[in-house]
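Take a look at the structures listed below.
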Structure 1
Amino acid sequence: MTHRATIFLEDAEVVAHERFEANQFVLRLKAPKCARHAVPGSFVHLTCDPLLPMRRPLSIMRASPQDETIEVLYKIVGLGLEQLSKRRVGERISCLGPIGNGFVPHPSRPRTLLIGGGVGIPPMIFLAESLRERTDARWQPLVLMGSEVPFPFRARPSTILVPGMPDGTIACMPLLDEWGIPSRLASFAGFPGCYEGYVTDLAAHWLATLAESELAQVEIFACGPTPMLAATAAVARRFDVPCQVSLEEFMACAVGGCAGCAVRVITPQGPAMKRVCVDGPVFDAAAVFEV
């Protein structure tokens, strides 16, 4: 296995576990090896409870090699994540990771458009933080997030002007605003300051305001439910910009052994089945979502 030397098994300590509305949680773990090797787009496979043999895959939202910690955001869906939500500070959780190939931003396209939907938001935060720290280009990330349940943070009006945004679309993620990274929110739930509609429609609205020379500098990165990713791929085709997507699939082993998460991908040699866990989870959108 090509990932054999890069995936680590750690007895991670719970250092923080915060609950938000709509049964959403941010879990911080002390996992030094994972924190040191994680990249935006990679994920961990966690044991939710000692009595549940199957682990659950969760995207990494932040990683701090200095603090030796990683953070994941999850929403309770099923027994496993319900049991995970009961884990307390000081407890230990078996953590396998980081797993998978991450996003690859290209310096020739520094106007990065990051689109996260629901539990697909975490990789976008990780990627935004990574771009903030990079010095190989004048990165200009814009983060768009969509959710039909309350966001796992207290949204507020942004202090950063984003030309091309619809009137009234001013709500942001405060953490990104503090980093100097513009963000905007979309929802059909009527949250104040949010764009009323799909996050992909908000992305298309913004892209339509860019000049051809500006579009030539754009690259899209997305994570979220499959219909959202398909819509993102369609937007990327419409505006002729490259797009990378992180797929969400059910997984058993998460290390490439069972092939239970395989998806059809177009390769230079033709269609092939690729494992989301170790061949992905990040793929070229055009290779997954055909025209």
Structure 2
Amino acid sequence: MIELLSRPKRILGSSPQIQSLQKIVQQAAIIESPVLIYGERGSGREFVAEILHQSSPRRDEPFEKMSCLGWSEELLERELDKKLERVRQGILFLDDVNEIPPRILAKAMDASARIIAACDGAREADECARQFGIRITLPPLRERKLDVPILVDHFIEFFASEFVKPVRAIHPAALRKLIAYQWPGNIRELKNAVERAVMLASSDVLDLADFSFLAIEDEERPLQFKIPGATIQEIEKEAILRTLEHVGGSTTMAAKILNMSVRKIQYKIKAYRHADQPQKAQKAQGA
């Protein structure tokens, strides 16, 4: 959601979840309390920890990170001691903190470094929460589809520059599929997908074929009318309403996908609602 390839790091997105996250991170950065970041893998846990360091009073002190998976208790404690010695007054990020025995975690909490930790399970987060003064929850990408176009544009621009490719945009049909996709790997999966698509692209606009490696199933409902046989107005209405459904009601995103103005979509929605009202009234009277 979050992982952006820029300096200074910042959280991109316009969804309500991201707007709320931006405020919480901004507030948490200037507080000295330990922080627990809860979120699925690939949702930007380490990235948020880096932003907290970048925006904190300790920004000029060292930032160290450590994964707590796969260590024996003895080796974990030894490695943690080394990290704390190097970071001193800085910030230490502990990923998968639920793997640390309570005794060793308490030892880290008593050090002079500020501890920022992360885990990916709700149960693990609840068990660890009492050790931390602040808890930040990262929403999965599938719950904030409003941010997908913004992130896609960002990654296209970055990787086009990195690979010296002329790619400048994504076809609306391809973007529609990326919005519909559930992204089990979250932001990391989206970033990797755009990176691969840009690297292998043969034109300046990414299309569906450039994302053929993704298991994007066609989840669309069958049309309620036949083509040929439907009017242009019926087809347009279906396209607008289905696109709005895909993007959670955002007229801005729908306008981008459909290559229409936001004002026109808003006008059409108002017209559809007005047309539906007499039908509903007639049904009510008949009942």
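Since every read-out is calculated from the coordinates, none of them should be taken as a lab result. Here the structure is a predicted model, which is why all the values come from computation and not from measurement. Cβ atoms are built from the backbone, for glycine too; each structure is taken alone.
Results, tabulated for the structure shown:
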quantity: Highest-scoring label, criterion being mean count of other Cβ atoms within 10 Å over residues 47-54, among 1, 2; calculated: 2
quantity: Per distance in nm of label points 7 Å out along Cα→Cβ at positions 215 and 255, the highest-valued of structures 1, 2; calculated: 1
quantity: Test item: helix-only ellipticity at 222 nm (-39500 (n - 2.57) for each DSSP H run of 4 or more, over all residues; to 500) calculated as -15500, pick one of 1, 2; calculated: 2
quantity: Computed 45, 23, 17 for semi-axes √(5λ) of the Cα gyration tensor in Å - originating structure among 1, 2; calculated: 2
